[in-house]
Structure I
C-alpha cells in the first residue's frame with residue numbers, strides 16, 4: 001500500500017511568489033516592517049529578467065532623447081538617490097554588500113544629433129543631472145582622434161546585479177525557498193486563498209500572497225481565472241561580446257530614435273574576462289532576428305560608431321529575454337511600476353517595469369497592505385523553515401554563454417593545492 005507523506009501546514013504573514021528583484025526587494029521591505037514571510041521561487045533567484053539587466057540605476061535622462069522631459073523620465077528622476085541611500089545603509093533596504101560597478105554613466109552622440117542635444121542638456125530643466133565631458137576626461141576608447149561627437153556624464157550609477165541578488169537574499173535569513181512549479185493557489189473561503197504544492201506535500205496559509213513572478217504572473221492570473229490586470233511582454237535579444245580590450249564602459253549612444261541607439265555595460269566572467277553587454281534599440285530590433293543576423297548587425301553598429309576599436313578576436317553570443325509589464329493601451333511602455341489587489345482577495349500583484357523601479361513597486365504594495373491594516377502575526381517563526389529547500393542562485397547570461405573550459409571551482413582548487421611535504 002502506498003504511503004503518502006502528511007501535508008505540512010505552514011502559516012506566515014506574507015508569501016511572495018517570485019525570486020527576482022521585485023520579490024527580493026519587497027521581501028526585504030516587509031521583513032524590516034516586522035512581517036514573517038516566505039519568498040517562493042520555482043527556478044533560481046535572479047533568473048529571467050533580473051540577471052539579464054545591465055544594472056543601470058538611472059534617473060530617466062535616457063528617455064529625454066527627443067529633446068524634452070517625459071512622464072517616464074520624471075517618474076524615476078529620484079531613483080538614483082534612493083538607491084544610493086540604500087547602498088550607504090541609510091535607506092529602506094540595506095544594500096551594504098552590493099558592488100557598485102560605476103558611480104556614473106555616459107551618453108554620447110554623433111555629429112548628426114549633437115546640436116539638438118547640446119541645446120536641451122544646457123537648459124535649466126536638466127541642470128544637475130547632465131554634465132558635458134571635455135576631451136581630457138573622456139573614457140579611454142572615446143579619446144581617439146576620430147571621435148567627433150558630444151559626450152555627457154549622467155549622475156546615475158551601475159550596480160553588479162549578481163551581488164545585489166545575493167545581498168537581498170542574505171538579508172532574508174533563509175526565507176528564500178525553492179518550490180515545485182506544480183503549486184496551485186486554491187480558494188479556501190470567500191476571497192481567501194492558500195497555496196498547495198502536492199509534490200512537496202506542503203500547504204501555505206498566508207495573510208497575503210503577492211505575485212512578483214515577472215513573466216510568470218500571467219500564468220498565475222490565468223490559474224486564478226482573473227481577466228484584469230493583464231500582462232504585456234517586451235521581447236529583447238541582447239548581444240554579448242567577450243573581448244581583450246583593457247577598458248570598461250557604461251553608457252548610451254544617441255541615435256534618431258527616442259530610445260538609445262546602443263547601450264553598453266561592462267561585466268566580468270568568473271575568470272576575469274571582460275564582457276560588453278549590448279542593449280538599447282539594438283536589443284529591441286534584434287528580438288525577432290536570428291542570433292547570426294543580430295551579431296552581424298551588432299558588429300556593423302560598433303564598426304560605425306567606434307571603428308577604431310578592433311573586435312576581430314572577440315567572441316559573440318546573444319541572450320533572449322522578455323520584459324514583463326502591466327498591459328498598457330496600445331502596448332506602450334509603462335512610465336511607472338504597477339501594484340494592485342486582485343478582486344478584494346488576499347492576493348496582490350506587482351510588476352516593477354524595470355530594475356530601477358523595484359523600490360517604487362515595493363512601496364506601492366506596502367501601501368496596499370497598510371490600507372488593509374494587515375498586522376504581523378507570525379514574527380520570525382523559524383519552525384516554518386524546517387525541512388524546506390533553499391532556492392539556488394541563477395547564473396548571468398554571460399556565464400551561460402561563455403562557460404569556462406575548466407569549471408571555476410576546479411580552477412580555484414588547483415590554485416590552492418598545497419605541495420606534498422615529503423617532496
Structure II
C-alpha cells in the first residue's frame with residue numbers, strides 16, 4: 001500500500017526576527033536556496049523546530065516570475081499541512097474532461113471540488129509569510145554563486161560574501177546551477193519541455209472542469225490544457241518537443257474558442273523525466289523541481305515536491321538536534337523514495353507509453369474507457385497526486401488484444 005503522507009512532526013515555537021540583506025550573518029544552521037514552494041515549505045518545517053534558517057531568493061519579489069498553471073489538489077494541500085486561503089484561490093474544479101487525438105472524450109468528475117486554481121504569486125507569498133511566522137529569514141534579491149559541501153559543513157558564496165552553514169537545501173527549481181556544481185547528476189534534458197500559456201478573458205468554459213487534449217501534432221510529448229480561472233476566463237497552454245509554441249497554441253485557440261482576449265502570456269519549462277538519480281551529497285539536499293520531484297504525467301510538482309521538502313526539513317532538524325553525522329541526508333532520500341518512488345516510476349512509464357503510442361491506439365483506449373464505464377470508476381478512485389490506482393485500473397480492464405499492442409512499448 002502506498003503511503004499517502006510522510007511522517008512529519010508539527011511543533012509551534014517562538015518567532016524569530018528577520019534580518020535585512022545588508023546584515024547577513026556569516027553563519028547559519030541551514031541555508032535554503034530558492035523561495036519557491038519547496039524551499040519555503042522546507043524552511044517552514046525547519047523554523048517550526050527552532051532551527052536557524054535563511055532562505056536566499058535571487059528575485060526581488062516572491063513568486064515572480066510566475067510560470068505555473070496553478071492547479072493544486074485540495075487533498076494535496078492537506079498533505080502539505082496547508083489550509084485553503086481565499087487570498088490565493090481563483091477557482092475550484094471538481095473534474096476533468098479528456099480528449100483523444102480524434103476528439104473522443106470522457107469526463108471524470110466528483111460532486112465536490114477536488115482541486116483549486118491558484119494565483120501562484122499570491123500562493124508563494126502566502127507560503128513565505130507562513131515561513132516567516134515560524135522564524136525563517138527570507139532574503140530577497142541575492143544570488144548564491146557557489147556552494148562547497150562536505151560531510152561536516154557547507155560553504156556558500158552569496159553575492160561575493162562567504163556564509164557557512166551546517167546544511168544546505170537546494171530548491172532553485174528546474175534551472176538549478178548548484179546540482180551540477182556539487183557533483184550531482186541533473187535530470188535528463190530530453191525530458192524537459194518548453195511550455196507556453198495564456199491567460200484568456202471572454203471565453204466559454206465550464207467553470208468547474210479542466211480540459212486536457214492529447215494531440216501529438218500540437219503538443220508532442222505532452223498535451224494542451226484549459227484550466228478555468230473564473231466564469232469566463234481560463235489559463236490555456238501547451239508544452240511539447242521541438243515545436244513552435246506560439247504557432248501551436250494559436251492553432252489550438254482557434255479550434256477551441258470562438259472568441260477570446262489574451263490578458264497575459266508566460267513561458268516556462270515542464271519536467272517529465274522523473275527524479276534525479278541522487279538527491280543529496282555531503283551536507284546538501286536537493287528538493288522540488290531541482291530534484292526532478294515532479295509528476296512525469298502532468299508536470300505538476302508543487303504537492304509532491306512540497307512533500308519531499310517537508311520531509312527534508314524534518315530530517316535536517318532532527319540531525320541538528322541529535323548530533324547526527326553528515327550521512328543523515330541518506331534518510332531524507334530513503335524517506336521520499338519509500339513514499340513516492342513507486343509513484344514516480346509508474347508515472348514515468350505512463351509518460352513514456354503516451355509519448356510512443358500512435359494516435360489510433362490512444363483512440364482505442366479512450367473508446368474502451370467509455371464502453372466499459374471506466375471513467376465512472378476513475379471518478380471514484382482518482383487521485384491527482386497519487387495516480388497509480390487509476391493506471392492499475394486501466395491496465396486491468398484493457399482488452400488483451402490492445403495490451404498485446406502495447407507490450408512492445410514496455
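Only the coordinates and a few stated rules stand behind these numbers; no lab work does. Here the structure is a predicted model, which means the values were calculated and not measured. Cβ atoms are built from the backbone, for glycine too; each structure is taken alone.
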Can you say which of I, II returns 16.9 when mean count of other Cβ atoms within 10 Å over residues 270-277 is computed?
I
Structure responsible for 1.9, with distance in nm of label points 7 Å out along Cα→Cβ at positions 158 and 246 calculated and labels I, II on offer
I
Comparing structures I, II by Cα Rg over 2.2 N^0.38 Å, which one has the largest value?
I
From which structure (I, II) was relative contact order in percent (Cα under 8 Å, 6 or more apart) calculated, if the value obtained is 24?
I
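Can you tell which of I, II yields 4.1 when distance in nm of label points 7 Å out along Cα→Cβ at positions 30 and 278 is derived from it?
Working through the options, I get structure I.
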Matching task: -9500 is the computed value of helix-only ellipticity at 222 nm (-39500 (n - 2.57) for each DSSP H run of 4 or more, over all residues; to 500). Pick the structure from I, II.
II
